[in-house]
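Bear in mind that the values in this text are calculations on the coordinates, not laboratory data. Bear in mind the structure is a predicted one, so any value in this text is a computation, not a measurement. Cβ atoms are built from the backbone, for glycine too; each structure is taken alone.
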Structure P
Amino acid sequence: MLLSTYDGVIEQDSLHKVVDALENDGVIIIPTDTFFAFSCDIKSHKAVHLLAQLKNKKLEKADFSILCCNISQASEYTKPISDSYFRLLKKHLPGPFTFVFQASNKTPKIFQNKKRTIGIRIPACRIACAIAQELGRPLLVSSLPSENRDTEDYSDPELIEQEYGKKVSIVVYSEKPKNIPSTVVDCTAEEPSIIRNGLGILEI
């Protein structure tokens, strides 16, 4: 199912359809400020495994992050965030960043890596954040592009629907993302360090 949105806003009826699909173990495709992304409910083991299959990766090696509606929601899934890191998040979010923290016990172990860390995303995309807020918990997300396809293919809703329409529950389409990866910042030490440069410019 292809759900179109207008001016970066998802209508309430469409939002309910999306959340219903997530609560019923569905994987959906949503826009973010960087790429379109596969996403699912972090509580659904079935959907998490399906997402890994769609990425053609083993679950324990998959590069997943959680997408939250705000810092308060994100902090439930990380170890306590220091004042300095809280200020860093407030300065840069919502935005094209993935901040890596030590995971809390609330983070499902099914997709934690060996270091017990988790990537946090709060994108500058009202649709994505509205879905996480309506669901009441974060989404597990992973960017759509794969190594064997042109990135531009994943900005065209018809091509996305053609390739994944029968594999996912819903494709939510809005304005095109930037098609540049997020900047990944390691926040597990006393001082932040950049793991990957991307769309976001880190200011400390």
Structure Q
Amino acid sequence: MGLIEILLLAVGLSMDAFAVSVCKGLAMKKVTFGKCAVCGIWFGAFQAIMPMAGYLLGAGFTGYITAVTPWIAFVLLGLIGGNMVKESMSKEGDKSNDDLGFKTMLTMAVATSIDALAVGVTFACVPVRIFSGLNFLLNTVIGVLMIGVTTFVISCVGVKIGNIFGLKYKNKAEMAGGIILICLGLKIILEHFGVF
């Protein structure tokens, strides 16, 4: 995965955090930079930690499954993306509250970043190549930092959008994120067959 794929992946993964941030902003009477930053730091940190953990877990067994690694990446990204699209069409009401406490934010940060753990496994299957002069581990670290920073920014923006516009963009963002992940999975499998 190169720079463009990592940026698209970062945007796709951050859509869950964006949706939750929109709900947080909706529940807040007044949004400050500090409140936006709290959401951004929690979600951004976990969106960076989880893929790194997934990469480290996946790197231990990629030697045994090299022949099927593109398929693993395709299936994982397809399942995560499909689930995001399904959730975006759900009619369930959101339970919004403005609590930014440790327990609440930890729970939400973990919940919104579980899919990033699975994506991290795909980094072991389809290595990150942002800079050709660096080894795979450093490229992966740079990739997960990009995901974290992207999620930080998108989460901060989500809090503000939620406060101003309400839930208008929440489902659209989740659907867009799911479609991006599905398309990345398709790209990986098509590259495996030499289409690109």
Worksheet item: 28.4 is what came out when mean count of other Cβ atoms within 10 Å over residues 14-21 was calculated for one structure; which of P, Q is it?
Response: Q
Worksheet item: So Cα Rg over 2.2 N^0.38 Å, for residues 102-157 alone, computed for just one structure, reads 1.31; which one of P, Q is that?
Response: Q
Worksheet, complete the sentence: Value 51, calculated as relative contact order in percent (Cα under 8 Å, 6 or more apart) from one of P, Q, is from structure Q
Fill in: Which entry (P, Q) yields the derived value 0.5 for distance in nm of label points 7 Å out along Cα→Cβ at positions 38 and 142
P
Fill in: Value -27000, calculated as helix-only ellipticity at 222 nm (-39500 (n - 2.57) for each DSSP H run of 4 or more, over all residues; to 500), assigned to which of P, Q
Q
Worksheet item: Comparing mean projected area of the Cα convex hull in nm² across structures P, Q, which is largest?
Response: Q
